[in-house]
1. With mean projected area of the Cα convex hull in nm² as the yardstick, tell me which of 1, 2, 3 scores highest.
2. Assuming -3500 is helix-only ellipticity at 222 nm (-39500 (n - 2.57) for each DSSP H run of 4 or more, over all residues; to 500) as calculated from a single structure, say which of 1, 2, 3 it is.
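None of the figures in this text is laboratory data; all of them are computed from the coordinates on show. What you see is a predicted model; the values in this text were computed from it and never measured.
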Structure 1
Amino acid sequence: MIAVPLKSFGPVNFGVRSDVCRLVFGEPSEKEEMEGIDGSSSMVWHYWEKGFSLFFDPEHDFTFVCAEVDNSVQLVMFDTPIFELSEQQLIQMMKAKGFVVTDTEQHEWGERRVSFDDIFADFYFEHGKMMSVNYSIEH
């Protein structure tokens with residue numbers, strides 16, 4: 001699956017309506033309404049068996065705004081199989097593309113987040129291995 005930051009997840013561009021995602025990916029395993037820390041809400045479609053979740057903005061016609069992908073998916077970003085990268089390799093690749101780390105956080109349960117705000121992307125590592133990626137468009 002190809003990930004293009006700020007643009008698309010696989011064959012689906014950010015900004016399309018949820019019915020387009022349903023046509024491409026089928027019915028989700030589960031749908032969930034979530035509230036963000038800023039008070040915004042999202043509709044999330046979980047495709048557990050496929051290894052990803054899609055987020056939609058209910059305030060803007062349920063447009064596709066975010067993808068969260070786990071390392072069971074063969075995800076390619078900037079022509080690179082992203083889940084094969086270490087944290088340092090990820091940082092070097094992003095730097096070569098003109099993006100710098102804007103934030104990191106070590107969670108008490110062991111997960112480490114590395115964020116690149118220019119492309120609205122968060123990469124999550126556990127014991128040095130990338131476990132998931134969450135990337136979106138500004139909305």
Structure 2
Amino acid sequence: MDDTTAPDPEVPERSLGRRQFSAKYKAKILAEYDTLPRLARGAMLRREGLYSSLITTWRRQRDQGADAALARPSGRQKADPRDREISRLKKDNVRLAHELDKSRQVVEIQKKLSALLEQLATDSTAENGEST
């Protein structure tokens with residue numbers, strides 16, 4: 001780049017999410033970083049848009065489990081579909097238990113109402129002098 005030309009004022013658009021790096025890319029960058037002299041490492045990191053903390057993390061992963069650790073995705077593990085199904089079934093069980101309890105209460109109230117109406121009917125027939 002020529003010193004006489006002005007730098008481009010355009011700001012590049014940032015990505016919307018976190019970047020993900022493949023195990024192959026991580027291994028390539030680590031190999032390249034380790035072969036460079038100390039003063040050239042910063043230029044390589046700027047060129048690739050990386051931080052030195054990533055290099056440290058990737059080295060630790062490499063030392064702990066080589067390719068398996070480098071290939072491991074970062075972040076939370078995906079939920080097991082069985083766990084989601086169990087959670088859904090538990091919620092359904094609680095909901096149905098509440099509905100059953102309501103139904104039992106309604107039946108008890110209907111029994112009491114029926115007994116009350118029967119008692120009123122017998123009382124009214126006794127007052128009228130009718131015998132059953």
Structure 3
Amino acid sequence: MSMKNGEIIRRIQKTGLRATPQRIQLLRLLSETKCHPSAEMLMKMAKKEGYSMSIGTVYNALESFEEKGLIRRVHDTNEIMRYDANTDFHIHIIDEDSHEIKDVFDGELERIIKKRLADKLPMGYNMDHLDISLYN
């Protein structure tokens with residue numbers, strides 16, 4: 001999913017964060033990849049495109065993005081933090097040998113799970129989001 005910088009800037013600013021060049025670049029990279037990169041992978045991807053930033057800057061941006069709901073954190077089989085800019089409901093299938101993470105989208109399954117959980121959750125508990133990871 002290719003996003004223009006203007007759209008990336010609006011998404012960042014809408015959360016109350018400053019749209020720094022580093023944040024714009026990182027969110028664009030995350031939005032355009034399906035590989036669920038780690039912070040180190042993102043830093044290398046940015047460097048390959050001519051943007052040099054420290055690993056601390058990358059981690060700080062990712063933490064801010066996650067706090068504001070722009071991205072989700074995914075754990076691979078090595079417990080390495082990986083990141084996903086697609087915050088819509090989907091299932092992650094994680095290959096334990098290759099550590100590859102694939103997405104599966106199923107709106108019907110989402111409706112079924114949310115309905116079932118709504119009947120089971122304690123009174124006053126609201127579901128913010130639902131994450132499902134399958135390990136192969």
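1. Of structures 1, 2, 3, the maximum of mean projected area of the Cα convex hull in nm² occurs in 2.
2. Corresponding structure: 1.
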